[in-house]
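**Q** Each structure below is given as structure tokens.
Here, each number is a calculation from the coordinates, and none is a lab measurement. Because the structure is a prediction, the values reported are computed rather than measured. Cβ atoms are built from the backbone, for glycine too; each structure is taken alone.
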Structure I
Amino acid sequence: MNSTVRPRGAISTSHHLATEAGAAALEAGGTAVDAALAAAATLCVVYPNNVALGGDLVALVRSPEGEVRFLNATGTAPAAQTLEALREKHGERLPLRGVDTVTVPGGVCGWNALHGYGARLSWETHFEAAIRHAERGFPNSRSVAAALVEDRDSLSQDPGARAVFYPGGEPLAVGAPLVQPALAATMRRLADRGSAEFYEGETADRWIAGLRRLGSKIGRRDAVDYSAYWGEPLEGAFAGLRVLTGPPNTSGFMLLRALNAVAAGIEDPLGAGAGELARAFHESNSVRAAALADPAFGGASGERLVAMETPRHPIRGAARASGDTVGLSAVSSDGWAVSLINSVYWGFGAHILEPDTGIVFQNRGTSFSLDPGSPNAFAPGKRPRHTLMPVLILRGDELAWVPATMGGPAQPQIHAQLLLRSLDGAAPHEATHAPRWIVDEAAGDGPVAVTIEEDVPEAARAAIADAGFELAIVPACTEDLGHSNLIRVTAEGYDAASDPRSDGSAIVVADPG
């Protein structure tokens with residue numbers, strides 16, 4: 001959607017029902033923070049392959065005073081688990097799914113931090129649309145339906161997931177009503193009792209007990225002790241702009257590395273220079289695989305990761321996630337702006353839906369290394385390295401763009417392409433709808449693949465192939481290449497768009513006054 005009306009605000013998300021919930025919050029007099037919270041709660045109902053109450057959150061928030069703060073609500077490993085026990089059970093690598101990949105969910109705590117910082121509406125207001133859709137049901141989306149088919153062999157083995165998503169043994173089809181009564185009841189308790197209900201109340205008792213029956217080491221003390229925290233964003237400069245993103249344990253440093261490479265002399269980075277940009281992305285992937293870790297456990301700073309030399313012998317990266325994340329963008333005319341990423345990591349996370357609460361749990365723990373020498377080695381209370389990364393783009397102190405995207409390890413690459421296209425004059429609709437490509441993480445000693453949509457121009461294709469990458473051609477607008485959302489600030493107001501690869505929409509809310 002494009003619009004230049006005098007606005008109250010704008011919201012862009014990966015599911016149209018979530019966008020509508022965010023727009024309703026703006027219409028009710030809420031800030032961009034209110035809009036983001038209403039949309040995020042709704043997404044946990046309508047997009048469970050990508051996000052759930054059992055997942056994590058990061059955000060960048062700009063206040064009316066111009067201050068930008070970073071919120072880290074990524075979850076921690078259970079205190080009772082050990083690296084030695086995991087190595088004995090799983091060998092050299094953690095599994096991609098299962099109860100040992102579940103970390104303490106940070107998202108609800110993150111919502112509480114956001115609400116206390118910049119919301120104008122009441123806490124319970126944020127849950128109204130989410131509860132309604134969970135109780136009454138809604139037409140299942142294209143993305144969820146496709147994920148149910150793709151993940152059927154594993155996800156349908158979980159009793160809770162089977163009851164909700166595979167009625168009669170078949171995956172819920174596009175347009176079929178998705179009703180989640182247990183999740184609705186959980187959402188209602190959270191609305192009534194606050195975020196502490198998730199970590200200390202009846203809801204906590206239920207989900208912790210459910211996970212422990214499956215062998216989880218997460219205990220009540222892990223939940224009670226969990227806290228999100230505010231910090232300083234990681235900042236870089238590019239083309240006269242301030243580029244703000246998340247510091248470690250997030251992957252924001254990779255965007256700054258790519259932009260530095262372009263600034264150092266890559267001509268036409270999305271055309272004839274795409275091979276050089278692909279090399280920059282590959283080098284960033286290598287640094288992440290070797291060095292990104294929780295700074296509280298000795299991990300490198302964002303500035304160090306931006307400047308770090310590329311490892312001579314890249315280690316194997318993570319397998320590409322399916323599903324992953326939702327990113328949403330929100331802005332309000334009172335000066336608030338939010339780039340928020342909420343996640344369950346792989347499609348439907350750990351493939352565990354706790355039936356008493358209706359909560360799907362993330363598999364973020366699979367990102368830990370079981371190599372004792374790795375900076376990202378598992379440790380109790382540690383946060384794993386994260387793909388999530390919010391972004392805000394400013395001209396001086398003035399907001400210019402509010403982007404957000406999913407895409408797993410490719411999020412920095414998608415952000416780079418959005419910004420480069422925007423600087424070339426593309427409107428948000430054009431930037432989000434443009435053909436896209438991503439450099440996959442190294443899988444072994446062979447050539448690294450680049451997943452590239454079939455409508456990427458031939459000049460870029462040839463340049464990437466000439467740079468030594470193997471091309472994996474996929475159809476145009478393939479969901480695996482991320483769901484992006486983008487708001488541009490204009491002299492007249494806002495211009496907003498949502499990615500055609502998602503089920504999303506963008507709404508600019510007019511000021512009735």
Structure II
Amino acid sequence: MATFCLLCHPGAAQTLAGTRTVMVMPFENQTTAPGLEWIAEAFPEVLSQRMESPGLYVINRDDRSYAFDHAGIPLSVRPSRATVYRVAEQMDADYVVLGTYSLEGQTFKANAQLLDMKKLHLYPQVHSSGALASLIDLQTALAWELLQQMAPPPAITRDQFLKASRPIRLDAFESYIRGILATGQQQKIRHLREAVKLNPDYTLAMLQLGKTYYGAHEYESAAAWFSRIPKDDPVAGEANFLLGMSEFYRGSFEKAFTAFNYLATRLPLTEVYNNLGVVEARRGRRSAAVEYFSKAVSADPNDPDYRFNLAVALFKNGDGSGAARQLREQLQRSPSDGEAKVLLDLINRGGTPPPVTNPNTTAASGNALLSPNQPRIPMERLKRNYDEASYRQIEMEINKLAEARLAKADGHTRAAYHVVRGKELLAQNMATQAESEFRAAIGSDHNNAAAHAQLAVLLENKGDLANARTEAQTSVRLQPNVDAWLVLARLDLKQGQLEGAASEVDRALALQPADPTAQALKRDIAAKRTVSK
């Protein structure tokens with residue numbers, strides 16, 4: 001099982017024990033038809049989106065490209081299978097996905113094969129074929145077949161897996177792939193803008209557009225694209241982190257704080273706490289900066305930047321002795337840290353921080369009012385790498401331990417756990433994984449009304465209205481509850497069945513009279529009744 005990514009770029013996630021790591025290679029183009037070369041990279045993109053889960057980390061394109069470049073293999077050269085094996089081994093990947101594609105007449109064919117790196121076993125090929133226009137569905141079907149060869153396979157059926165996958169418009173997807181493959185900035189921007197034009201809700205293209213401008217230090221344009229990504233989108237975490245970074249570099253500390261703070265309420269990532277501390281320091285809010293840096297150090301006491309930043313913040317907040325303790329700890333770990341030595345020397349000579357000043361001036365750095373002969377106070381260090389994957393893996397390990405404890409529990413207890421876990425995943429925009437949890441709950445206890453109700457809500461949000469109604473009806477039959485009644489009410493309202501919707505809302509309000517969602521829905525129904533008269 002994967003433990004460390006040896007050749008990942010500096011910002012890459014490091015996988016934990018218990019997490020399987022997969023590297024999907026670009027598929028080999030075996031067709032002579034022109035204009036289909038972009039599909040080679042389309043396979044890793046789609047398979048990564050479809051296969052990744054809390055227990056399965058799929059190495060992204062940036063990490064894969066970095067690894068091959070580090071090994072001296074240009075991206076333009078198709079590596080041999082031996083070379084792929086060597087790089088995957090160095091990356092400590094558990095699996096590698098290899099494949100080919102061709103176009104024979106009107107039929108597009110794709111073959112994929114899974115290489116188990118630990119067992120040195122090559123699984124039988126899996127196949128998918130159909131019209132080129134259904135490329136995304138064909139790739140999704142391959143993802144399902146590959147997952148079946150990994151233990152344990154998905155807890156949902158093939159049909160459920162295909163329906164759970166987010167639809168991708170093919171022409172927009174082609175522009176997106178051409179954009180991420182482009183080497184020039186303007187070419188990247190042109191293709192990615194075309195992808196968004198074809199699909200205005202294409203958040204992956206928006207993210208890449210923002211990252212393209214961010215990489216070129218065009219932070220205003222970067223922030224504009226990052227801010228367009230909805231807060232409930234799966235890529236909202238990275239988008240808000242980079243939005244905070246962009247606003248910080250623009251000097252818009254208030255907006256940077258808002259972006260980082262949103263992320264902190266969603267995921268307890270140390271790099272976010274650290275950056276909140278840096279922003280608060282720039283705003284002159286010294287006590288708040290100490291609080292955020294303390295959280296980062298508590299979560300990761302071995303990171304030299306967190307401890308250094310806490311020392312700077314403590315010093316600026318008037319706690320020289322506390323700052324000195326942190327700096328001595330830091331220098332034991334990093335004896336060559338020149339900035340830590342400078343600050344510790346300043347403290348030992350009785351240096352004092354300047355007073356708090358307007359955060360819109362350079363005094364916010366803590367240096368403006370120093371005497372000419374006094375050393376400058378080092379600046380707090382910003383974290384530029386966003387690592388949500390590692391947090392997800394830690395979370396997965398915790399849940400695996402919980403599931404092990406529940407192995408001997410009764411079905412009702414196991415079902416209750418899966419419902420809670422599903423709600424957590426749904427709140428984190430991981431709908432596919434949440435659906436697996438709700439179905440696992442039903443598998444443990446088919447009479448669990450909450451599991452059926454939550455599954456109904458999820459299916460309604462996906463647009464699977466028929467199955468959403470079935471699950472909601474099953475739920476209220478087992479035990480009347482607000483969530484299921486409201487699903488039924490919304491479905492009836494969409495179909496213009498106002499009397500049925502009103503009755504179902506009234507039943508929800510009978511259970512919870514103050515429920516704001518039910519009250520709002522009751523007002524909507526009343527308004528439609530008025531219009532229809």
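**Q** Where does the value -10000 come from, among I, II, when helix-only ellipticity at 222 nm (-39500 (n - 2.57) for each DSSP H run of 4 or more, over all residues; to 500) is the thing being computed?
**A** It must be structure I, since only it matches.
**Q** Here's a follow-up. So volume of the Cα convex hull per residue in Å³, for residues 121-416 alone, computed for just one structure, reads 161; which one of I, II is that?
**A** I
**Q** Turning to a different aspect of this structure: To test your reading of the models, identify which of I, II gives 2.1 for distance in nm of label points 7 Å out along Cα→Cβ at positions 97 and 129 when calculated.
**A** Comparing all candidates, it corresponds to II.
**Q** Matching task: 21.0, 65 is the computed value of Rg and Dmax of the Cα atoms in Å. Pick the structure from I, II.
**A** The correct label is I.
**Q** If relative contact order in percent (Cα under 8 Å, 6 or more apart) computes to 26, which of I, II did it come from?
**A** This figure was derived from I.
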